[in-house]
Structure P
């Protein structure tokens with residue numbers, strides 16, 4: 001759904017921002033339920049364990065890159081989010097390849113929830129702007145709500161990256177010192 005989401009988000013059109021928001025909502029909701037369904041029915045596979053977080057990060061990062069391109073998110077925020085997600089994904093891939101499971105935490109789930117929530121808020125903001133109803137978002141503009149929410153998201157994302165390294169330090173040490 002990511003290419004379709006990006007198409008509508010980045011192109012002007014009467015209802016494109018609405019379509020982008022709906023597609024992102026559908027992608028977010030189906031992501032929540034596909035993992036639960038797979039676990040409940042014993043359909044968890046190594047490929048699914050690898051592809052699901054990769055698809056999640058692709059969707060989230062594409063949204064933040066688009067927001068940076070349109071001036072909604074600052075470059076430093078994008079760099080923190082992208083660096084953390086890329087680094088954790090590469091580490092997870094290396095660990096899976098070596099047959100080691102990366103220890104995850106509820107903090108990582110909260111990070112994803114914060115990212116998804118902020119993306120939804122930015123999409124609603126862009127939707128309201130696209131329908132020329134900017135007077136409804138004066139508060140958000142005056143008080144730089146999008147900036148602060150994005151900054152908090154970037155900092156939480158960076159913190160969870162540090163948290164991953166801390167809780168996986170022994171495993172990572174064994175992984176890279178192992179011959």
Structure Q
């Protein structure tokens with residue numbers, strides 16, 4: 001049995017959850033509204049102030065969809081109440097990040113500055129010269145945009161230069177040594 005899928009999702013006060021046909025779930029909260037179409041095989045019910053997800057049978061596919069569906073709904077509920085954020089650090093001599101309106105301008109040792117537009121519903125905030133915080137209500141979009149920023153200059157293993165997540169550890173390598 002899916003241990004995660006079985007757990008009910010508590011809906012906090014101030015959050016409304018609407019389940020339409022074809023399992024289209026709309027979650028409204030203080031931070032905004034999210035909607036998503038979830039697998040049609042799963043049965044999603046409101047029971048009081050909780051959401052319960054049940055599966056039709058014990059096929060392997062249904063078991064995996066069970067936990068996924070529950071987690072996706074939970075992520076939507078957490079998103080509209082608390083929101084999500086990812087922290088990125090820019091390390092390296094002359095590497096810096098700046099905000100210009102809705103554009104994120106990165107100087108990463110290329111011959112040109114790298115400009116990135118904030119996607120819909122996502123906000124990138126720059127703290128100091130080298131910390132970027134990506135905020136939003138959709139966990140998937142926050143993670144995707146943070147990954148796209150990191151891809152502009154991944155951390156390298158010798159000096160650790162590049163853009164890394166705040167909680168990421170870089171496996172360092174020892175450089176060349178001269179002949180004796």
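Rule-based calculations on the coordinates, nothing more; no lab input. Because the structure is a prediction, the values reported are computed rather than measured. Cβ atoms are built from the backbone, for glycine too; each structure is taken alone.
Observations
- Origin of the value 27, where relative contact order in percent (Cα under 8 Å, 6 or more apart) was derived from one of P, Q: P
- For P(r) over Cα pairs in 5 Å bins from 0, in percent, for residues 12-51 alone computed as 6, 23, 31, 25, 13, 3, 0, the structure of P, Q it came from: Q
- Parent structure of the calculated result 0.25, given that FRET efficiency 1/(1 + (r/R0)^6) of positions 20 and 164 (r between Cβ atoms, R0 = 25 Å, to 0.05) is the read-out and P, Q the choices: P
- When Cα extents along the principal axes in Å is computed across structures P, Q, the figure 60, 35, 23 traces back to P.
- Structure (P, Q) behind the derived value -27000 of helix-only ellipticity at 222 nm (-39500 (n - 2.57) for each DSSP H run of 4 or more, over all residues; to 500): P
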